[in-house]
Each structure stands twice: as structure tokens, then as C-alpha cells.
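K.L.:
Structures incoming, each one as C-alpha cells.
Derivation of every value follows stated rules applied to the coordinates shown; laboratory data play no part. Here the structure is a predicted model, which means the values were calculated and not measured. Cβ atoms are built from the backbone, for glycine too; each structure is taken alone.
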Structure I
Amino acid sequence: MAKESQLVIFYWSTVTAASATATIAAGTQVGEVVGFSGPNLSANPIDVTTLESTAKQKLIGVYDGGQLTLNVNMVVTNAGQQKCRESLAARHKGACVIRLSSAATTQQIWFDGSISALNLTGSVDNKLAGDITISITNGVVITT
């Protein structure tokens, strides 16, 4: 059964942690998130075909966690958004937890990463919006 995307909560910690629980305890909730994309996990195929092969032969390389992009209503006083901006400016690695509901025993996705981009958009009769991109620097852990 599919899981709805309501009640997804994002935490950013300016220190890396050994678990999702430790990251949430040390982290700050990123507020005003209206959408997200990622993590984008992928692995490159390695061609191991020989002249004796009758078809392409492949191995799968080490996987890359990719990126996570948070779409936010930009609120410059939001503590979580401030931590993300500070991490980008200071080039600090941190940890992210995506909590997939508000329940304490919920599924979580967590990883270490670095804030690699912050984009702002605005126009007449519209909100100030932003995208925060986190480049994942290690594996991604999904807990149930």
C-alpha cells in the first residue's frame, strides 16, 4: 500500500550522527517544506563483456545516494532553513532525517550530506519560495 506524503518531517543537523534518533535529537526541523525530490539512488553498470561472451555482461558498481531537494516557502527566520544556509556558507557536512509521519515509531530515511545549493524564486502576487539541495555523501539508510 502506498504511503501518503502528508506529515513528512525533515530534520537537518550540523553534525553527522550514527543514527536517525541521534540526528533528530541534535538537529533542527526544516519548516515550511511544501515538496521534495530524492534521494535519487543510482549505480553505474560496469561492462565485463569479453570476446567469448554471447551477450553483454555487466556488474553493478558502488551506488551513489544522489541528492535530496526540498521545496520550501522561504521563511528567513525559520531555524531549520537558517541551519541549512549556515551549512552552505560554512561548507559543513551534516546529517538529514526524513521522518515519514509524525508518529515516533515511523519509517525514516537518513544520511550524511552537504548543502550544495539554495535557490530563491519570487514574483508579483506570489510567495517567496526556495529550493534547498543536499548532496548525499554516503549511503542512505531506510528504517521501518
Structure II
Amino acid sequence: MLCLTHLLSGLLVGKLIGGSMLLVAAGAVVVDIDHLYNFVKKGIIYSPKKLWTTMFSPHDPHGTNRTMAHSLLGWAIATIALLTISRQYGAMLSIGYLSHLIIDVFDSDDLHLFFPLKGSVKGPVVYNSASEYFLNIVLAAALVMSFYLI
């Protein structure tokens, strides 16, 4: 999913739970740091053309950029670490992280949610597609409505 999709979902979840919208949104977005690692590892970051193609292609032409960070195991490890630092802030970041994984379940690319177990989850929404833009409109509308209803 696009960063915007994760940002909107994180802001909405933060608003709905009555927590810090910014912390939940940060937790929802920061999970994709593993993409940056793979971009550097594969040299994609050094080629604007490859970077552009990778970021905006419906499917990753260089293989999956999702690491263990995109799994429930990664979430559990991060949550334990975050909660030992700060229960309040850690909880908000953890909820954002979990919202990222939930949104990625709807993505059509492989998601190894139950790593280290084999298998993957695939959803119906193609990355950077009209359906994802529609999802962003729905999330944005829900976010705006939440300020009037909650």
C-alpha cells in the first residue's frame, strides 16, 4: 500500500481510539522502513529510474521488499521493545504498526504475516491502483467525518 494509505488509516485509528493520532500514524508509516533497507541493499536507491519504477509499479519488479517487519512476529517484538520504553507511547505506536499490517492484508502483493511459517496472504487491492485511490478517498472521508461525529 502507498504511504498515504497507511498515514490515513493510522490517523483514523488514532482518532477512533482517542489516542495520539500522530503517534498511531507514525507507527503505521514507520513499518515501511524495511523497504528502504532493501532499496539500499539492491542498489535501487542509487538509480532514480529503478527507484521510481519500484515505488510506482503495481508489483515490485525486484522481488518483495517486505521483511520480518511485515509480520505479526515483527510487530510483537517491536511492541515489547516499545512498551519497555514507554507504556503510553509504545501502545500508540504498536496500534499504528498493527493497523499497517491490517491494511497490508488487503494488498495484492505477498504478505508473510505469519513469518516464520510458510505461506502468504494476498488481498484484492493492487498497489498504486484506482482501487487503492478509492480506498484513500474512503479513509479520508471517514477521517473527516470522525471529527464531526466523535
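K.L.:
One of I, II was used to compute helix-only ellipticity at 222 nm (-39500 (n - 2.57) for each DSSP H run of 4 or more, over all residues; to 500), and the result was -4000. Which label is that? The partial results should precede the final answer.
P.N.:
Numbers: I: -4000; II: -20500.
The value was obtained from structure I.
K.L.:
For volume of the Cα convex hull per residue in Å³, which of the structures I, II scores highest? List each step's numbers first, then the result.
P.N.:
On the way: I: 173; II: 110.
Biggest value here belongs to I.
K.L.:
Further question on the same structure: Taking distance in nm of label points 7 Å out along Cα→Cβ at positions 25 and 129 as the quantity of interest, name the structure among I, II where it is greatest.
P.N.:
Numbers: I: 3.8; II: 2.7.
Greatest value across I, II: structure I.
K.L.:
Can you spot which of I, II the value 2.6 was calculated from, given it is mean projected area of the Cα convex hull in nm², for residues 73-112 alone? Kindly include the intermediate steps, with their values, before the conclusion.
P.N.:
Working: I: 3.7; II: 2.6.
The read-out was computed on structure II.
K.L.:
For relative contact order in percent (Cα under 8 Å, 6 or more apart), which of I, II scores largest? Please report the intermediate quantities before stating the final value.
P.N.:
Values: I: 27; II: 31.
Of structures I, II, the maximum of relative contact order in percent (Cα under 8 Å, 6 or more apart) occurs in II.
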